[in-house]
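Below, each structure is written out as structure tokens.
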Structure P
Amino acid sequence: MNLSATDFALFGLPQRFAQERSEVDARWKELQRNAHPDRFAGQGAAAERAALQWSVRINEAYRRLKDPLKRAAYLCQLLGAPIDAENNTAMPTEFLVEQMEWREALDEAEGEDALSELSDRVMKRRRDMLAHIQQLLDLEGDAPAAAQQVRALMFIERFAEDIEARLAQLGQ
């Protein structure tokens, strides 16, 4: 194996957005089992360090491949369309309007039912965006358009976290 291989190559998976989580999990367990530093304990310090490097690299790849948002961002980067979220925050007007409406709804939400209803709307939008990202990456090969969708999805993920935080406050 090569430390500089892509996450997909490292895991022996096709380089595409659509992945079965169970397959990613199974490959991670197998790779970790083979590279675990304890297996190399009697082979000297150099072998243990190499195994530790592999273990870290495998975990890094696993974190990206198991998370749809991170996997999409990584795939866009591999395809020459880095997300660059720090410098590229431009969003379509309709998306910004939707975000403002959601923020107002969150501010005005009183009670668990209102927050749960808002959460359901946001999660539906998230699922729709993930499906669109899959189409853009796997079927159309349009990484720049997918990158724009990934940037938008990052906003949605943060907003979903805000809803969860409000729900947690109600539960206290």
Structure Q
Amino acid sequence: MPLLNFGQPTDGIIQVAFTCDDIHRAMHDYTKRLNIGPWFLFEHFPLADFTYRGQPCDADLTIALGASGHMIFELIQQNNDAPSVYKEVADRQGHGFHHFALSCPDFDASVEFYKGLGYEQALYGVAGVGARAAYMDTTRTLGGMIELIEMTPMVEKLFTTIQLANVGWQGEDPVRTFG
């Protein structure tokens, strides 16, 4: 199976995501206990065409992405009470594991594949880098959702930057932001 520039397989798991109520505390704890980092923080993460279960969504999100080896980890803090896939899961089971993310070279085919297996699309949005994402509600079979991420050159570059920052990282500059 071919590998992406950051070492994960094309069409494979590229990220594991968790919700939290205090992203700064979570970044500190995940770094101290799991050696994940450095973290790249995105406050008020922009998502266009953002929908939750087919309805417009105005959830305000702060996310942080960090790496351990070739695996990317995501922390998600929702900053408001808008209905969302994050609030839905946190209200049901508390904060913690939320979803796996898969790289999708053919985004539309991946969405149709999971719909064909009977999974509902719980979220759709277009990230600031122009890539589409969809969450398929696989909770009943996998204990969490699957995020399908359109693997564009910009997404691969972002994930590669995050992964390379982890190589030889000794804890300096633990939280970083992009311009």
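Quick note: the coordinates plus some simple rules give every number you see, no bench work behind them. Keep in mind the model is a prediction, meaning the values are calculated, not measured. Cβ atoms are built from the backbone, for glycine too; each structure is taken alone.
Assign the value 21.4, calculated as mean count of other Cβ atoms within 10 Å over residues 59-66, to the correct structure from P, Q. If you can, show how the numbers build up before the last one.
On the way: P: 17.1; Q: 21.4.
Computed on structure Q.
Consider the structures P, Q: one of them gives -23500 for helix-only ellipticity at 222 nm (-39500 (n - 2.57) for each DSSP H run of 4 or more, over all residues; to 500) as calculated from the coordinates. Say which. Don't skip to the end; give the middle numbers.
On the way: P: -23500; Q: -8000.
It was calculated from structure P.
From P, Q, which structure was mean projected area of the Cα convex hull in nm², for residues 107-162 alone = 3.8 calculated on? Let's see the in-between values first.
Numbers: P: 3.8; Q: 4.2.
Corresponding structure: P.
Which structure, out of P, Q, was relative contact order in percent (Cα under 8 Å, 6 or more apart) derived from, given a value of 23?
Values: P: 23; Q: 29.
Here the read-out was taken from P.
Computing Cα extents along the principal axes in Å, for residues 51-90 alone gives 37, 19, 16 for which of P, Q?
On the way: P: 42, 17, 17; Q: 37, 19, 16.
Here the read-out was taken from Q.
So Rg/Rh (Cα atoms, Kirkwood Rh), computed for just one structure, reads 0.94; which one of P, Q is that?
Numbers: P: 1.08; Q: 0.94.
Working through the options, I get structure Q.
Can you say which of P, Q returns 0.25 when FRET efficiency 1/(1 + (r/R0)^6) of positions 35 and 123 (r between Cβ atoms, R0 = 30 Å, to 0.05) is computed? Don't skip to the answer; put the middle values down first.
Values: P: 0.25; Q: 0.50.
Traced to structure P.
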